[in-house]
Structure formats: C-alpha cells, structure tokens
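Below are structures written as structure tokens.
Taken together, the values in this text are just the output of simple stated rules run on the coordinates, not laboratory data. Because the structure is a prediction, the values reported are computed rather than measured. Cβ atoms are built from the backbone, for glycine too; each structure is taken alone.
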Structure I
Amino acid sequence: MKTISSVVEQYIKKKPFLQSALAQGIINLTSLSRIVKPEIEEQLGKEIRNGAIVMALKRLSDDLEFRATHKIIKVLKNIGEITVRSSLTDYTFLASDTILSQQAKLLEEINVNQDVFYTSSRGVNEINIVISNLMDNTVENLFKAERCTQKAENLSSITVKLPAENVSVPGIYYFIFQRLAWEGIVLYEVISTTNEFTIIVNDDQVDIAFKTIKDLKTL
C-alpha cells in the first residue's frame, strides 16, 4: 500500500539536485509541498493536505540514512593529490582491426618522452585518446588510415587521487560531478581507475574546475 511518505520519497529520489538541496536544508518545505502536491495526489489517487507532504519532506530531510551526505563528505575530506595538465588534445576514433597496432606504435613514441601526458579508453565502437598536443602530428600520422570522428583542442586534465574507501561509499562520483555541473563545467572525458579519476575540460574552465574539486576537502 502506498503511503504519503513513500510516494514523496520516490519523487525526491528521482530528482538528484532536489534531493541534495533538501538534504542541505536550503529548500522551503511549504513551497515545495505545493509544487509536488499534484503529482503526489495523482500517485495516491486522492486529495491530501499540504501539511502532510511537509511532514513527509521534513522526516526525509532529517533521515541520515537517506541523506548519506556525511559519509561522502568524510571521504572527500581525504582527497589526495590533485594534478593539472594543460595543452591537451582529445581524439575519438572508430574501432577497427588495425587501430590497436597503431596505438602500440604510439606508445613506443610516448616512451621516448616521459613528459607527455597520455590516456586512452576503449568502448564498444570507439577508442578515445587524450594526449599532449606536442604529439598531435605523431597521432595524426599514425592514425591517418583510421576514421577520426572528433578532435578537440585546447583542453586540460585534472587528476584526483581518492582515498581507498571511495569504493565502499555510494554517491562519491555523483557528489563531485554534481558540483561541477552546478558551476557549468563541461566534461569532455572522464577516465577512472580504482582510486583515481581524471576529467578533461576546456582550458578556460580548468581554474574553476580545480577550485570546485579542491573546495570539496573543506566541506
């Protein structure tokens, strides 16, 4: 049987930004109850009072298990080294039978210059390469027979070292990316390993992106 509390909780959980604002106590619950009332009534199939919705929202915002934000903040306070690299180019190639052999040749070239930034990821249908722009000519020569679907220049990377417990606390990446989204940061790529992730952004947004991530340590 559906209850007001369960329907309100499901409504809020489907709206992550609203959920976060509710957990931080920055929403007027009475105003919010008026906005959600029509949908809650439709779900329950009957009229309900605004006060009942307000009470459900209040219980929800006070529920530490629902919020779980304190667990995330505890992890983020232990963020490790944050490394920034600039002057990068992002290539996307369609996957092919020959592209891995060309990528192996590229790695040989990179090994000669240890200062080159390089990262790559492979999906089902395409391969992505992010590399220092001083290697652009090398990439374009090695991959000239491959189909390049996108090339983005003037990019920077921000690499963040996370504490080991990040794998056991849900919502870490959501919490970080939510704040980047609030600042209007466009993410060209996101590359991650178990305890580290890298985002690729425009050069003109790297300063605010770095500050946004750095400020997570002081929440």
Structure II
Amino acid sequence: MPVRVLLVDDHAMLREALKILLEKHDLTVVGEAENGAQAVQMSRSCRPQVVVMDLSMPIMNGIDAAAEIRKDSSVPTILLTMHAEEQHVLRAFRAGIAGYVLKSKAASDLMQAIHEVMHGNVYLSPGISAAVIREMQNKNAPQEDPLTLRERQVLQLIAEGKTTKEVAALLGVSVRTGESHRARIMEKLEIHETAGLVRYAIRQGLIEA
C-alpha cells in the first residue's frame, strides 16, 4: 500500500511540485494545507501516515503544529525548511519531529527522510546533525520556551499584527479569553509592549523579520 502523506506549505506552487515528486515515487498525497492550524485539523480527518510540513507559516508555524499533531497521534512529521540554525533544529526535536530536511536538498533528501521515519527512525539533512549535538552540549543553550502551545500560537498571531478580537476569532475563543492569554504571555516573558513581543517572536522563529 502506498504511504499516505499530508503536505503542508503556505506556497501553493511548492506544494504542487512536492506532490508531483511524491506521486512519482508512488506515494499518495491525501491532503494539502497552507498553515499549521489547517494541518492539525487535516491530520485528524485525512489519516496520513506521515506529514511533510514547512516551518515558517502564518497562523501556526510548523514546529507548534507538529507538537499538536504529536499530542493527537503517533503520525511522524518531517519539517521541510530553509532554516538550518541550531535554535530551530533544537526546538523542532523538543516538539517531537521525526525528520528535518532543508529545502535546498529537498529533492535528494525527502524520499530518504520519509523512508526513515516510516521505519521509526529520525532523519536529518546532512550538516544538521553536528549542529544539534553542539547545541545540546552547549551549557548556555536556551531552556525550553516557558509558553504553552496555545500561548505560542497567540504570540505568533499577535506578532503577525492580529488584534485581540481577531486572535479570539481565529482560535474560537472569547475576546476575554484572548485578553487573558495575552496578559499571561506578557507576564511570563516580562515583556509589556507589543513591539517587544514581536522581537521575541522573531528570535523564537515564530515569524520572520
């Protein structure tokens, strides 16, 4: 039986190119999503065996979406990204991703990554492994983010310029709940202005500068 794949990227042309590549290798694309929030929903309805997902996306980024998918099921996620920085790789593995593939090497690495994760292994694009080891051995490496997954999603939406009302609507919660999330984020991070939250979100890779 062909492996069932869910594709997630906010660029339709890249999704189409990846779909052609995967189907050329007899894999089945069971769904496509353009952001992490859609990916979480579709992973429940499409029942994929593996998720191939971009890291930088609006509404919910790939790392946080992978963490949400992991909470729901054991479906492995492969991040497909242009970011090779240690902080992103480390955050990804803390979230439980199974593969980390650089877009510059996608054509040559992606099929191997799918094969490895389907057999319960972890796959890293060449050049990434050493970076992860260095970061984990670094005594000054940043600790895990103090925010919950929901708070990280709220922070990303705030950094993208969404108002509290818009955040609440996107998350399906009341405006009061949205305000509570925002207040807790500011308290935990000890940041009390929106500009500071945006800078923090950029450093964390939730949005791009």
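Could you tell me which structure in I, II was used to calculate distance in nm of label points 7 Å out along Cα→Cβ at positions 41 and 185 as 2.0? Value 2.0 for distance in nm of label points 7 Å out along Cα→Cβ at positions 41 and 185 corresponds to II out of I, II.
Given a value of 16 for relative contact order in percent (Cα under 8 Å, 6 or more apart), point me to the structure among I, II it was derived from. For relative contact order in percent (Cα under 8 Å, 6 or more apart), the value 16 is produced by structure II. Computing FRET efficiency 1/(1 + (r/R0)^6) of positions 49 and 97 (r between Cβ atoms, R0 = 35 Å, to 0.05) across structures I, II gives 1.00 for structure II. Calculated for structures I, II, distance in nm of label points 7 Å out along Cα→Cβ at positions 57 and 193 is largest in I. Structures I, II were shown, and Rg/Rh (Cα atoms, Kirkwood Rh), for residues 25-120 alone at 0.92 was computed from II. Out of I, II, which one gives 2.4 for distance in nm of label points 7 Å out along Cα→Cβ at positions 9 and 201 as computed from the coordinates? The correct label is II.
When Rg/Rh (Cα atoms, Kirkwood Rh) is computed for each of I, II, which one produces 1.12?
Details: I: 1.12; II: 0.97.
Derived from I, not from the others.
The value -13500 for helix-only ellipticity at 222 nm (-39500 (n - 2.57) for each DSSP H run of 4 or more, over all residues; to 500) was derived from one model only; which of I, II is it? Only structure I yields this read-out.
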